[in-house]
Structure formats: C-alpha cells, structure tokens
Structure P
Amino acid sequence: MEHVLGALAVYKAVQLFELALPRQVMPWVKVVVGVAFGYLAAWLVSADPVWVSGLVIATLASLTHGVLRFLTLAGDLAMRRTLR
C-alpha cells in the first residue's frame, strides 16, 4: 500500500514540477525527476530495501501516467467521433 500511495504522490509531484517550469521539459528529465522523487518517497516511508522500493514507486507512477494519458486520449477520440 505504501508503494501505491507513494506512486500517486510522485505522479502528482512530477506533474507540479512540470507545471512550475516556464517551458516544456524533455521526457528524460521527467524520468530522472520521477526516479529521484521515487527514491525520496521510499526513504520517507522507510521502505525496507530503499533501492528497490524507489524504482517500484517510480515505475508505478509512470504506469499511472500512462494509463491516465491513454484514457484521456481514448475519451478525446470517442468525443471526436460522436461529434461528426
């Protein structure tokens, strides 16, 4: 459960980090920041093996981003087809 909550926190923190910058960042910057925030979240919740838990949290955060992005694009496509 701590991994899931940490992943949601990391997902939102990366989103806020991206919004705070004046320009759009490169994808590798998002990955590096996500992994760093993942390790920070693992350290804050005192996960047992921090080096594995940080990567698990970062992976779950990127999975969350991917699923939400897919649902957004699928919804946009469905709306576009119904408006025609």
Structure Q
Amino acid sequence: MVGIFLREFNCTHCGQIFTIEEGDLILPGPRLCDNCLKRLWHLTDQELVGENIREDNLQLLRDYKQHYQLDDLIELREQTRQRYA
C-alpha cells in the first residue's frame, strides 16, 4: 500500500524549506517552493537565464505551466497543507 504524506523539501532554486505532498518513493529531482514559483512564473526563458535557473528547474517550471495556472497550483498546494494541519 502506497502512502502519501506531507514532506519537507529544500527548494532547488533558493534553498528554502517548504512542504508538499509526496508518496513513499521519493525520487531525486527539482522542487520549487511557492515563493520561487510566484517569482519565476511570468519570466521569459531569456529572463530566467538571468536568474541563473538550473536546467532541471526550468523544465519543471515549463511542465507546471503546461498543466496549471499559477493561482490554481498555489491553491492546490495550500489546500493539501491544510488537510494535514
């Protein structure tokens, strides 16, 4: 049986500790905190290069943009945190 839990991670862009829901199997990879998502979301690829964003963070950001609107993603994360409060 797979468990889903609220876990702490370090943002792979700024290093801030934040919480998101994650399963038992934690794969290595990029994770962006809410603050970085908000700050980076509307920047162009050229502007992101100026932010010294890692390629894996850039790809994660692109993937999020294909599936979410920023406000919906932040709200989903917040609702998840509230379920565990």
Structure R
Amino acid sequence: MEIQAPKVDLERMTQDDLNTVCTMLKDEFSKALESSGLSKSMFIATSDKMRPFTLLIVTFQEAAKEKGLNMPVVIEGVTFEVNEAQP
C-alpha cells in the first residue's frame, strides 16, 4: 500500500482543505494499520509504512501552523513534533 500525497497548494490551503487531507490520512493510516496485523503502537514503532505518514503529517502540521489553521488529530494518542537538529 502506497500513500498518495494529497494535491493541496500549501500556500493557499484553507481549513477545509486541511480537514479533508487529515481525514484522508486518518483513513489511509487505519487501512495500513489493519492490513499490517500489528497493534497501533507496534505499527508506529516498527513499520516502514509509518515514515510516509509521518512526513505528510508533519508537512501539513507545519503549513497549518504557519497559516494559523487548526491541525486536526490524525492518529489518536500520537503527536508529532519537529525539533531542529543540534550541531
């Protein structure tokens, strides 16, 4: 299963666009989790399929923050935080 990146212009993204994207990501995550046969925590910790979800969620999360939009929860109980690398 491959996640299709949503076609949304991040510069012009509205709250409705963001809500639609997050609903799509939530659905795709549920399908990937179910097909893996793993628990949610094991899937998040060990599945290679988690990486694309993380990248998309963080991308939209950062864009939402810049635009002052409210980022909906995509994966219950999981928050994504980006920290700048320290030298």
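No value in this document is a laboratory result; all are computed from the given coordinates. Model, not experiment: these values are computed from the prediction. Cβ atoms are built from the backbone, for glycine too; each structure is taken alone.
Odds and ends about this structure:
- Structures P, Q, R, by distance in nm of label points 7 Å out along Cα→Cβ at positions 37 and 61: label with the highest value: R
- Entry that produces -18000 once helix-only ellipticity at 222 nm (-39500 (n - 2.57) for each DSSP H run of 4 or more, over all residues; to 500) is calculated, selected from P, Q, R: R
- Structure (P, Q, R) behind the derived value 1.00 of FRET efficiency 1/(1 + (r/R0)^6) of positions 21 and 53 (r between Cβ atoms, R0 = 25 Å, to 0.05): R
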